[in-house]
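Asker: The following blocks contain the structures, represented as structure tokens.
Rule-based calculations on the coordinates, nothing more; no lab input. Note that this is a predicted model, so its numbers are computed, not measured. Cβ atoms are built from the backbone, for glycine too; each structure is taken alone.
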Structure P
Amino acid sequence: MATFIFGILASLLMNPFRLTFESFRFAWQALKSNLLRTTLSLLGVTVGIFAIIAVFTIVDALEGSVKGSLSKLGDRVIYVQKWPWGFGGPYPWWKYFNRPSPSVAEFKFLDRYLESKEAVAILDARGGITIKQNTNSINQTTVQGISADYNLISDFDIVNGRYFSFQEMESAREVAIIGDEIAQALFPNADPVGKTIKVKGNKFQVIAVLKRQGESMLNFGPSIDMSCFIPYGTFSKLYQGFDPDPLILVKGLESDPGLQTLEGELTGLMRTRRSLKPLQEDDFALNRPEAAAKAFASIFDVLGVASWVIGGFSLLVGGFGIANIMFVSVRERTNIIGIQKSLGAKNSFILLQFLFEAIFLSLIGGGVGLLLVFLLTQIPMGSLEVGLSIKRILMGFSIASVIGTLAGIIPAALASRLDPVIAIRSNG
């Protein structure tokens, strides 16, 4: 057995170009001599590769979209809220309905006593707001009240202007930072910075415009492009008649992997602040973007398994199809095999010749499947950006190579063991 394997390796090293050329030539002849039979046989590989790579390509796009959306929530951030985020399974909303919302006093308490934190901020929002500027107006915007350190926690990219000053925050001045869509609608041909807008009848001076975020398939929270940010104190005065439901954002330290220390400290301080007894349940939720990422990752894993199952059956059929082509090819070329052996061709050379032919045929089927995936990615899918990556192309060709190897190994082994005298006498 070792001698046989050594012989295969030796033949591969000594005659790589000859093997490749002859295998490709025979594969092309098999494809050309009976186009319909070969095409139908390779259809299974094509469909299998298409199913697997198409699903993984779409999953890659979905993961990219989810990660992009989650990045807007901030890195290493825990959200202190009334409601826990529900991902998967039943959501017992009635259990959380009577919980108290986080308060400004609790925000200041955490900001003062938390040690394992980089920054703490508070945020509240109101949607469906109309913002005006002279005769221009834009509907369905979101006004968000934020505290001083919000820009240290969340994705807050200013392209024109500046962030709120400490004095503006403390004195609750009527200044605003607006999203790109609001800026385009209210100031189509002018620089918004320094000009005024009206929110709920009150004049606000625009001090900055945010970088355009664009559409996202999954939006966690209000659109940045359609948001108007104002100091939290100003927001409280503007919407004091509404029932407040703010959330507190806490960013952890880089030296706290997994934010376990921060989460434990947050739980202890919140329970102390709310005077909860040891046996009482928490009446607050500590939400983390990682929980959403894990929930979506489990969905993507299911999609991946489904694609392997669906594509696996097609690949199985395709493998049998290629094996059938190879058995026919061995029978048709038995006489040629005998002549090659009589002229000194080794068993390993014959084996590799047919094995390479099977692999080439499988690669042709896989290549067509990848071409179909590429054409699929050219179809517009709204905000979802789908592209065929090099990683998935290599994955497709690798799967095709494995299928070709498994389908061709038995016919190739039979061809390599033919007796040259009997093979030459054969009429094919």
Structure Q
Amino acid sequence: MIRRRTAVALAAIGGLTLAGCGNSLSNGTSAATSGGSTLIKIGYVSPQTGALAPFGEADKYVIDQMTEYFAHNPLVVGGKRYTVQVILKDAASDSKRAGEVAADLINNSGVDLILASSTPDIVNPVADQCEANGAPCITTVAPWQPYFFGRGGTPDKPFKWTYHFFWGLEDVEAVYLDIWNQVPTNKKAGALWPNDPDGNAWGDKKTGFGPVVAKDGYTIIDPGFYPTGTQDFTAQISKFKAADAQILLGVPIPPDFINFWKQAQQQGYHPKVATIGKSLLFPSVAEALGDSGINLSTEVWWSPSHPFTSSLTGQTAAQLADAYETDTGKQWTQPLGFAHALFEVAAAALKAAGGTDKQKIATALSTLKVSTIVGDLDWTKGPVPNVAKTPLVGGQWRKDPSGKFKYTLVIVSNKLAPEIPTGGKVEPLP
């Protein structure tokens, strides 16, 4: 029996019970009833294809795991048992399509709530559709600033239906600075800012990286925003070389960074340290770069080393990663833990709401506290309404000493989250 199924079967002993407010669902719910059983429908939107597909690589695995889990552990609300159906929609790495499939889930599939993941390009339009149509929505894997402020949210005018969990720019800035401070450089950092929601937030002249790192004596060499899908990065590379930018940072999509890094090597640009968001999260990108990617650094939101446990299956982070590798033959990937946590939050929200009444689910989310496989989430803490934060550390890609995979992501900076152990020290690029 595969390890995942073993873990799920063991979790089934405890079961999952959601205490309801009575013997039936509240009026106005959209949960379907068929053949004497009640069905809870959950919509799930993520990029299964396109440039952002690495973010969604583990989603089908998690959905299969959760489908099996809920088959053994039906939700019990007010004495009634509920089956769970998850409807996965591919956003195709396109913001317009993300909004369209979210609207379809709400208006045609009749889902009770929507889960969405993977960059502001996807979660923002999904959340906007849910806000417009009065559907509860839980999102993740996008820094909270482009999610909240990028959608027009303000602390005194929060969203009613949409809730999010992830870290913020203040966290990734602190992690990057901690990595940079461990490598002797001239403190000049070349910036790769794509013209997309992430790049616009990270590269903002007033609220982005520049003003923060300047306090530590760092200067950002900014050649300007570039369009995603750029094929020739000669202009950026030339500017970085001319300024002797010994540090590189940015938040490009994976194909763009692969192109940039190969061109940088060819054109003789060799920074001493490079910390890249988004692109360097995934084993597939490390493999595409080969040995030229050794010691490239990035933020780490989740790993097998994270000391957290699933509130549903009882799996530790290490057990979930191990099960994924055993079942799929693929290396663990950071979004795996957050995809799993989406279902933990959904189950906790249903429990707190006492059913599938949409308004009650949204109200429950506004004050929800739940321990998950990505950490403790608390929507009462902020930093703004609608947002709960998760811990963040930093890592570097190294050759996998076990030989199981070509490269492995080693945690080298845990200043912000000392509860997450490191596996090595920061090293300069070769």
Structure R
Amino acid sequence: MTEHDVIVIGGGPGGAAAATLVAQRGHKVLLLERSAEPRFKIGESLMPATWSTFERMGMIPKLLASHFPRKYSVQFYSKSGKPSAPFYFQETNPHESSVTWQVLRSEFDSMLLDNAREHGAEVRRGVAVKDVIFESHPEGERAVGVKLDDGSTLSSRVVVDATGRSAFLGRKLDLVKPDPELRKAALFTHYEGALRDPGIDEGATLVLYTREAKNGWFWYIPLPEDKVSVGVVGSIEYLIANRKGDPQAVFDEEVAACPALVPRVRNARQTMPVQVLNDFSYRSSRIAGDGWVLVGDAFGFLDPIYSSGVFLALKSGELAADSIHEALEAGDPSAARLGAHGPEFLAGMEAMRKLVYAFYEPDFSFAKFLAQHPGCRVDLIHLLVGNVFRPTNGLFGSMGQMVRLPEEARLETHT
């Protein structure tokens, strides 16, 4: 007899969403999180389209009562330091769901795990999974549980890999494919006392180009407790491989090369050492197999330019939860059942990937694009909000006249 209906490996947003929404349907869910205590993570800016998932999870009251800054817009600064008009999310939907949050991930992720418990999931922290257990059946290999670091085993009908960029199952099964066009690195830190804009613009995400825009751009994300997250993104060759000096020295050089950023951090205090991430754009060739499913960064991750990481993680957890419920109800945890949501999710992720490709195209700018195609503004804002599962009404056809966009990706079928 199986001990659990579902075991979720990893307590980030994707894992928490999947665990919460499956447990809500009455299934026995166990979530295992390796870290015993909340820890720092990047991915602090949410997209408004997270609202509907939060609503299903019962998270909206908790977020409304939180001290996280409210995010009404995103704004772009040119390489000369000139700002664009803000892209206010409420332009497409004048509703409270068009306002979102800038979060401290340690606190935010803990809120999600507490919420999962409240909705019936068992959550264990400080438990490391060593392996996923597979057993042979007539159609092939099926995941049937996990082996822990202490040598004990736990069985389940479905295993959810929510291990983030570790992508445990994807790497074990050789499914992870890097995006060769998006080989980027990021250097980032937090400041206290950095400049914030007034009014509803105080919580805006800012995207600031360096003087040589082709070399890099900065994110600028206001956080609680007078903190601001600041990070620079550029090619691995430019930021890491071809640079002398430690990450702090490289980061400082890039700050000095960003006219819009210099006055914002001139009187601020850096509160932690510069952190490094590299080669972070990838996708798995499959989203599910017999007895297992991938959610969040364990399936794939896009460049951080549009802050889509947490949104895509939550949405993949939500869609996976629905597929898991249907599979359990049918008594059929097959790849086809558990991955039923895969094409829909990938289509939304691909819409964001096209927008990422456009951003990195030399000489492309949204200002120039909208000057030529003003009718695309609403559809563009929909994507910046995270409404990636709706028709784009020719947006990418128009954009493809100015930039080279990637070919549509497809998921491999289970064999």
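Asker: As an exercise: helix-only ellipticity at 222 nm (-39500 (n - 2.57) for each DSSP H run of 4 or more, over all residues; to 500), calculated from one structure in P, Q, R, equals -10500. Which structure is it?
Answerer: Numbers: P: -18000; Q: -10500; R: -8500.
Checking each candidate, the match is Q.
Asker: Please compute relative contact order in percent (Cα under 8 Å, 6 or more apart) for structures P, Q, R and give me the label with the greatest value. Please list the in-between numbers first.
Answerer: On the way: P: 28; Q: 17; R: 21.
Comparing P, Q, R by relative contact order in percent (Cα under 8 Å, 6 or more apart), the maximum is at P.
Asker: Using Rg and Dmax of the Cα atoms in Å as the calculated read-out, with 32.9, 102 as its value, let me know the right label among P, Q, R.
Answerer: Values: P: 32.9, 102; Q: 21.6, 71; R: 21.2, 66.
Of the options listed, only P reproduces it.
Asker: Follow-up question, since we're still on this one. A value of 8.8 was derived for mean projected area of the Cα convex hull in nm², for residues 155-258 alone; which structure in P, Q, R was it taken from?
Answerer: Working: P: 8.8; Q: 8.2; R: 10.7.
Going label by label, the one that fits is P.
Asker: Kindly point out which one of P, Q, R the value 1.8 was derived from, the read-out being distance in nm of label points 7 Å out along Cα→Cβ at positions 83 and 99. Please list the in-between numbers first.
Answerer: Working: P: 1.1; Q: 3.5; R: 1.8.
Considering all the candidates, the number was obtained from R.
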